[in-house]
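In what follows, structures are represented as structure tokens.
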Structure P
Amino acid sequence: MSEQTNPFIGLWKSFDEGSGEETSIVEIFQKENKYFGKIVQIFPKPDEDPDPICDKCTDDRKNQKMIGMEIIRNMVMDGGELTSGTILDPEKGDIYDCKLWIENGDLYVRGYLWLFYRTQTWKRVN
């Protein structure tokens, strides 16, 4: 599947689940046969750091800037979905198994641990 026809590739806007406000723009891209997502823009609240670091991360991303950080790693195409990778919550430093799929032009991002999961809806940036 080429980048031109791959619906996952591109920029996606994430939102705060409580307020519905924009939180970031994440670029989904392909490296070899795997998919990744990195933060390209953050929409901080007035009292938040406009260029935060991931001080709660426990892996190679610890104390790295969130802008430019890969938060989605090693996803594999599986029947129209991206699976088998991980997603990082950079505010908490937690890493979850991840699944991505597209419905009606929106990207559904599910992070899960055992039987517990949370799904966010991201919107494409044109």
Structure Q
Amino acid sequence: EGYGARADTHRAVEWAAGRYDRVGLFGFSFGGAMALLAAAEGAAVDAVSALGPAGRLADDLDAVAAFDRIPVPVQVVYGTRDDVADWEPVVERAREYHQPVVEFAADHFFVGQEAKVAAAVADFLIPNLGVE
């Protein structure tokens, strides 16, 4: 599980990179892990925002270890009441690399926090993509 999604993520980035000067990658939960892995594997992205990301899907699908190879800015957004994703190791690693971490008093789905989450992600991606 995850290998097809990883390939799909790379294809989506290739598509976007062929059409736009700068590419931001955003993923939620499993998709957050895929976004981190794609950036670590050389996908042509300029910034990554991972929302409630899963930490480790398999031995070779480890979003925590991926930080060692990510050359672009990364934001991690998580909910303190999230009991679905194993986000703690991802948050710890992001902090070790001095990447921005945004915490919400929310569950895995950020119920009632959607507008605030969207604003936090936009506040990160817009300047990192050079959007005015």
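Just so you know, all these numbers are worked out from the coordinates, no wet-lab data involved. The structure displayed is predicted, hence computed values, not measured ones. Cβ atoms are built from the backbone, for glycine too; each structure is taken alone.
Using the calculated result -12500 for helix-only ellipticity at 222 nm (-39500 (n - 2.57) for each DSSP H run of 4 or more, over all residues; to 500), pick out the matching structure from P, Q. Spell out each step's value before the answer.
Working: P: 0; Q: -12500.
Derived from the structure labelled Q.
For structures P, Q, calculate mean count of other Cβ atoms within 10 Å over residues 28-35 and state which one comes out highest. Numbers along the way, then the final one.
Numbers: P: 14.6; Q: 23.6.
Between P, Q, the highest calculated value is found for Q.
Going by distance in nm of label points 7 Å out along Cα→Cβ at positions 12 and 108, which of structures P, Q comes out largest?
Working: P: 1.2; Q: 1.8.
When distance in nm of label points 7 Å out along Cα→Cβ at positions 12 and 108 is computed for each of P, Q, structure Q gives the biggest number.
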